[in-house]
Structure 1
Amino acid sequence: MCSVSIAIDGASQVFRSINEGYSHAEKLAVFVDEAIKESGIQLNQLDAIAISKGPGSYTGLRIGVSSAKGLAYSLGKPLIAVQTLQIMCLHPEVKRQINLYKDLVLCPMLDARRMEVYTAVYDIGLKEMIEVQPMILDELSFHDLLSQEGVLFFGSGSSKFKDILKNDSAYFVEGVWPQASEMAMLSQMKYDQNEFEDLAYFEPFYLKEFQGTTPKKLL
């Protein structure tokens, strides 16, 4: 997911997104330009630049953070970094499920290939219950948590967990991705508390080291 949003007072006003593989290099700068023009403001009128810091795609994070740091530095604006999995908990479909079932805890999952995911667990107030971590899923994953309360699983890694988990306390919702439009409230909270990143030293939260692959030889 590559997305850009202009937010005012913790609410997204203009939004651009595309979910077609690795599109950040081609679309990110275009979306920034389109969003600024639609908003009717100038770049130098922004108060801060916010970025989804990870975990996630190595390439997407690298391009996104580089672009955000470049904007913040050139405009003399502070940089705000927001946890990607936490952003997913504010997706409209997740909020709808919370309203339906009330007493749920939230478990976003990002696919990390095979049976591995990047995941964490939050309560509905977005307080972290289980820290962000890579996890290899099996039928016993989250067994202790599911024995105590209902858990809502969502995100690109949740579908493969649904295939192996049989538990009446587990709920699943599809179509949830981290989007810039859901960053607005969290970014505003950090702005109000002056929680800014050091432009010189800030790096994406990759969670795992990048693993390159050797291209196959052409026949």
Structure 2
Amino acid sequence: MSRSEKLEADFMRLFVALDIDDTIRRRITRFLDDMREFAPEARWVRPASLHLTLKFIGESSDEEAEKIKQTLGAISAASLEMNFGGCGFFPDARAPRVFWIGIQADSELAALAATIDERLSSLNIPKEQHAFSPHLTLARGSRGSGSPRWRKGDGSNRAFQRLQEKLAVLPAPEFGTMTSREFFLYESQLFPGGSKYTKLAKFGLR
């Protein structure tokens, strides 16, 4: 039975991600509190749920989750230094659907994401079709996907107009630098009030 044919079974929705230091999370929270009023119709993330996704896996059974843990546990990679700053919109400022802040890092970050993608492909988890683009999503338009890429129906909208006008007169935000020494396998659960993310396993970085 293929993965797509088993979606109605009792599966977990999984992804691999890096956590965010508390200091940086607090700075982003203050930024969110200041900016939220300029796009009240947008769906703003809960600061506690912020993370840097390295690989979205999707629906997996308990048995598959154990194999995923074993595969991720065999990865050897160095710790990562990342700087959080700047912001923008996906797919672009003319058709803003997602508001994000940027992450600058050495090539090791993209290499870790590529290694995870490659190793998990041995478990028949589809490989990514697009280049890794590190960012933190802060808000999504009231309708539509959170995907950073152009999608059918994208075009000019007013969801983020006031926010864009506000940001245009402010200096680019800076949230600080952190070193990641571990990454995690997360489960995502959907609730009426938003998604809940639970860490299922931790994997160390050298």
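Any read-out appearing in this document is the output of simple, stated calculations on the displayed coordinates, not a laboratory observation. On a predicted model such as this, the values are computed, not experimentally measured, just so you know.
Observations
- Percent of Cα pairs over 20 Å apart, for residues 140-195 alone derived as 60 - corresponding label from 1, 2: 2
- Origin of the derived value 50, 38, 28 (Cα extents along the principal axes in Å; candidates 1, 2): 2
- Among 1, 2, which structure scores highest (criterion: relative contact order in percent (Cα under 8 Å, 6 or more apart)): 2
- Taking Rg/Rh (Cα atoms, Kirkwood Rh), for residues 76-123 alone as the criterion, the largest value within structures 1, 2 is that of 2.
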